[in-house]
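Asker: Okay, got some structures for you below.
Every read-out reported here was derived from the displayed coordinates using simple, explicitly stated rules and does not represent laboratory data. Computed from a predicted model, the values in this text were never measured in an experiment. Cβ atoms are built from the backbone, for glycine too; each structure is taken alone.
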Structure I
């Protein structure tokens, strides 16, 4: 059984703010309107306005859903449908009397509500459920992949995950096996895993032995078991034996994280391990796209970790090149900062306590090759901005240039 409230929450959370200058706002009477760069373009009148997706937004008036454009003009009057979801590829799923269909951006009903469930259109196809089985339809409503699965994901990179043999427990698909099909319906991977994630840069996470439950945000998620990764042919490029495999970094950075217990290592898109699984924390630099900060022996900062670029404290810290897996320097520093204008602050000798944070040690700067450019001599050191950084030494604060020379 599909939890439609949960599906609407997903639509709210993941709507695309394509018209960022036009924003919903709420007044003192809890009514919602629209502002364009701070100017009211629609007086507050709705009980809720969703973020805009492809130039349109769903609105709620009482218990009735409708659609407006960025000027506030009504495209679909509230009350025609029980639910309306966000637009994807020019189509939005609608619910009427327990059935799903689709409308286009003019509000025209393109596919009449007849499905028990329908996902979003992605790559031209949408997953849908009919008579207790799921398959795929195109934008005319034509069945392009037969209704024969217990569950289907949307297509991504020309591939979709499908599951068979399970059953629904509210919105958890329990006990099934997952495989992969292409857009012709050809089976690329026979259903044998307990989960197959979406493909990212040609790689998907897979799980054996995990159990479905809810995360802290009440979202369905698979926990535990063993994780690996497959490529587009279904080949297992990371053997299913790890605590987790994270492929989300592949498209942006070209590597994936592989964890065993609480330790992490880095693999490339072919599954080749570039580092040993030995780090407690790995995070890409926000400036240098081939460098990541790493920590060995530290712990997550429960108080300020969510606010920090480098949320792990204690232990030893350093940097690696995640294209090659090589450490820029030995992981030897008490703490490090992110790169800024080609230099990163590093500290040696500081000690950490939960009560006082970091105390002591000396700070200096290294470059992207790991070479010490400015010797570790300062009591504190900030990021470089505009070619200068604030430092302190012996109680005196001043600015230095990128050679370490004091400047006014």
Structure II
């Protein structure tokens, strides 16, 4: 227990105290996320290298407290993680072509599944499937890695959301690994939770730094690693703790990553139905819909994290009903919540449009639309904000 607290506290404070120098350097070197697109929610320049601190704090904590000899093929996990981190860091600094990002993600997935042999081996009876043949095991595992990495990258859209989800997921897995007697994996989860927690000190609204792709991709990668190890740990050997048994591990794993995965599948489906590229950026994500309800960034983050906890709590409470029924129950909850939110937002838009459409014409005082500032004025305003930030950190 003492070591667990030390891992959590050490990683937290290392990252919390290293963020401020990173902010200063990022501003001085013009390494920030500028609000140059209409879909961007923030309206000022913000450094996006928080993932650098998260990754460094996580590595330092695991190097000091985790015995890699007790984590099978830890060297391949590290190698694949470095590939993902470097890809994200390059994208944050100079940008990376989406196809090259996918190639790097597939390369990392093959490193960890083929060389590291960390892959899904048993589905625990989900859809009637138990042991997986090697080719299918590799294919499904690679699909999970790439899918979760990108899903987590896409959910990083408002202050605090990706960070708080990462802390929640890490702590849930830490508890499950502790129940299963996997001490070193417990420390690994706590190191990740502490590192992201230290970052969140500077990421709550108004955010002073973003985690960037180097942070979100790396966290998505680690969530994939933890998920696959949990599935393998539970296969044919339910996790027992004080009379409680985790007998439907695949359904529980799905519940843990349900929010980012469902959000990604939902927006991809909408884009395809609208005959657009599934990778085209827009404002259809769940966090955008929360903001459309009038919530602040932190209120929206709180609601979505609570929804994720609802999924996890439901999956834990209904373990005895089996994987298939539990997955169906989770899917029903997701669809019900999404349908209710869609109906409410649609009715809200109609109510906002109705008064404008029924304004009495007799008054004859129709206000002219306020013209948007010229592009030159916007450019000047943005340049002035950059100069102020640079001067502040000089």
Structure III
């Protein structure tokens, strides 16, 4: 953690009102971002003497702020880029920033980063832009409107002067922020990890011996001796879940005793609710019901991931693919579709295999390669586990808190 200057005591005769604590505001679209993206940072800031609020839409995860010392401010966002509701949200954010007198506003996600920087420009609030993926790389898996892809770099160039610091998850996004977004290179930091870094106490393979892994496989309905292909993520088309079902069908057709475990579901706010139904329909149509387990949402997924032999993430796009690093920390090799995020998370041929997006045949071939060669899979898993130290939560927090200190120095004399 960066060194912080001790509080200075003014002489009694010159004493005025004591300097107030530094104040930070985190902004995201959904409460879903609280546990994985915002609260760990907020807790670290509170321990460091900051006052911290979180602004996002109402949702079940707001309850997790109780007893943490972190405040909550409801701000509702539309997830549609062209929504007229953004004007009301912008006005709301301007009011929140003015009343809160924040020293740093930390913005998560594309819409909060756009509206938040406009509000910060109006209020003079220093901005920490946490770019969890950009439109510069992979065109958001082909999902983005062409007009938006044309507009995005121009918006970034317009907002760059209002951005105090930018954090990216991968090196490609960092490079594009500088080259195309015209952000100063000295104010762009590549974290190399998503979420808030890897909690290596939780993602520790030593917690799960062979007996524990076998018990979890039994709980998941995996037949004895079957090799487990795992998926963790939202059951939406852009996660490549339909291609995974097709690839798994090929794996089974090749005579392999394999079992697919799908961890995840569909959030009520998710726009794509059709894909999950299509996945279930295809599993039934292909006669795979006995070879696929839908585990749903899992609060503590470590024991489930430990039960995998291979993790598959065939997403069309990823900001980074945090689950790839988490699986790697557990010594599980991965197969992922190649995009800017997965290229940052996977050493192709070293910690896993990368395949072209939307290619079920290539995905099946990569899965078969790891399932058929346990020694190769074990080597890749061991390499991934050793690399996990580079992505620890401790290292992540040191980097982020140092940026906070640069944006709002702890001994700023004007803070009252």
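Asker: Can you spot which of I, II, III the value -23000 was calculated from, given it is helix-only ellipticity at 222 nm (-39500 (n - 2.57) for each DSSP H run of 4 or more, over all residues; to 500)?
Answerer: That value comes from structure II.
Asker: To continue, here is another question. Name the one structure among I, II, III that distance in nm of label points 7 Å out along Cα→Cβ at positions 152 and 328 of 3.2 was derived from.
Answerer: Going through each structure in turn, the value belongs to II.
Asker: If you work out relative contact order in percent (Cα under 8 Å, 6 or more apart) for I, II, III, which one comes out largest?
Answerer: When relative contact order in percent (Cα under 8 Å, 6 or more apart) is computed for each of I, II, III, structure II gives the biggest number.
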